[in-house]
1. Which structure, out of P, Q, was distance in nm of label points 7 Å out along Cα→Cβ at positions 22 and 166 derived from, given a value of 4.3?
2. When FRET efficiency 1/(1 + (r/R0)^6) of positions 94 and 198 (r between Cβ atoms, R0 = 25 Å, to 0.05) is compared over structures P, Q, which one is greatest?
3. If distance in nm of label points 7 Å out along Cα→Cβ at positions 78 and 142 computes to 2.3, which of P, Q did it come from?
Structure P
Amino acid sequence: MEHELNGLKALVTGGAGGIGAACVRELAARGAKVVVADVDAAAAAALADEVGGTSWAVDLLDVDSLATLSLDCDILVNNAGIQRISPIEEFDPVQFRRILALMLEAPFLLVRAALPHMYANRFGRIINLSSVHGLRASPFKSAYVSAKHGLEGLSKVTALEGGEHGVTSNCVNPGYVRTPLVEKQIADQAAVHGIPESEVLAKVMLTEAAVKRLVEPEEVASLVAWLASDHAGMVTGASYTMDGGWSAK
């Protein structure tokens with residue numbers, strides 16, 4: 001298992017922190033050469049140095065620059081994401097489009113850029129970091145839920161088109177993960193629900209889960225690495241929940 005990804009090149013977006021950084025470390029530990037793609041150039045370079053990979057300073061919101069991109073990766077992990085919490089009637093349309101651009105249009109363009117190389121080699125692993133919100137909805141997250149539901153559809157279409165070329169495409173669907181993105185939501189959730197910040201975890205984030213704790217980034221990374229391996233060659237078009245039982249209801 002330690003070197004099962006030897007000779008493969010992986011690209012992880014949003015790779016400098018949170019789930020992305022955990023994925024970078026896990027894929028590198030299994031032998032992959034990892035490109036750490038992130039808008040934070042310094043953090044991406046530091047992590048790339050740590051794991052013996054390379055960094056790519058990129059603003060994925062600049063979707064026009066991605067339209068002519070060509071990628072030579074064997075494993076593509078679409079992880080970059082942002083969040084905004086607001087009732088629909090107050091949701092800033094600019095922010096809505098921004099979230100869809102980063103979390104749906106950019107993954108489409110990266111998949112589009114990676115498939116020719118994968119098809120030529122008759123091997124590819126596309127792993128989309130979706131969310132339980134790709135399968136379920138929560139109030140005040142119209143853009144995030146819309147983007148993740150769209151990502152689920154994109155992943156399935158990619159699976160259907162890529163199957164005959166040796167390319168798999170899957171989604172990983174965690175609940176709330178212990179990351180800066182989630183920690184930043186606590187104040188916003190408290191405000192929109194009218195409760196103290198100290199009550200957000202129990203009353204909002206973990207209320208639907210059977211297992212009452214946050215998901216750890218390393219747990220998500222372990223599943224991502226398995227999906228990248230030969231062991232998951234017959235797994236495609238799937239959505240793997242890691243949500244403590246949230247979606248079991």
Structure Q
Amino acid sequence: MAELDLSGRRALVTGGGSGIGAAVARRLGAAGARVIVADIDGERAASVAADCASGEPWQVDLADTAELASVELDVDVLVNNAGIQHVARLEEFPPDRFAFMLRLMLEAPFLLIRAALPRMYARSWGRIVNVSSAHGVRASPFKSAYVTAKHGLEGLSKVTALEGAPHGVTSNCVNPGYVRTPLVEAQIADQARVHGLPEDRVVSEILLANEAIKRLIEPDEVAEAVAYLTSPAAQSITGTDLLLDGGWSAR
């Protein structure tokens with residue numbers, strides 16, 4: 001791939017204060033983009049923004065969808081990445097937690113896309129990348145809210161692709177398997193509990209059980225996939241998934 005040049009472009013990365021989001025923000029910043037690092041933790045957002053040549057932090061609670069509905073965005077690249085996990089059996093899953101996760105991981109991306117499209121359309125150029133998951137195309141037990149949100153994000157991304165195509169806007173999902181992030185590390189104890197396993201067996205026997213490549217993915221790998229979808233080489237790619245799942249979906 002030719003060297004990615006996003007000079008003069010503005011990018012917004014949600015959940016940019018750590019993990020995949022931080023890696024994406026730094027990668028787009030290295031390509032010359034002015035990066036808005038959005039995170040509920042203002043200090044983390046500011047730290048990552050400082051790593052980008054033209055970065056700026058945005059402390060925001062994306063689950064506050066009433067407030068988010070009035071936001072106006074002027075960006076060329078939108079990366080919907082923010083997310084959380086909760087592991088529990090369906091009959092034990094707290095309804096308020098389920099609703100919160102759908103607000104954060106499905107309603108917030110809709111509202112941000114809705115806010116970004118008018119100016120993308122006016123410039124006849126835009127790149128929307130939704131960080132989905134292998135769970136956007138596959139399901140696992142004990143993750144009802146996460147799987148539901150990611151499946152919904154897949155549909156939202158495809159509709160955006162169809163509506164955006166006449167205006168020079170592409171929309172795609174990046175679908176990693178288990179990535180070495182705080183989100184994954186935090187769920188090991190919960191996975192051990194629901195599966196009745198010791199924590200030191202969770203990664204090999206649960207997280208990587210369905211993946212042919214038996215290793216956790218690094219955040220920088222996901223960032224490169226996101227960067228590719230913003231590049232000229234990907235201008236005809238829209239409405240689809242870029243899977244980085246170690247062969248999980250090949251089964």
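Just so it is clear, none of the values below were taken in a lab; they were calculated from the coordinates. Note that the coordinates shown come from a computational prediction; the quantities given were computed from them, not determined experimentally. Cβ atoms are built from the backbone, for glycine too; each structure is taken alone.
1. Checking each candidate, the match is Q.
2. Greatest value across P, Q: structure Q.
3. P
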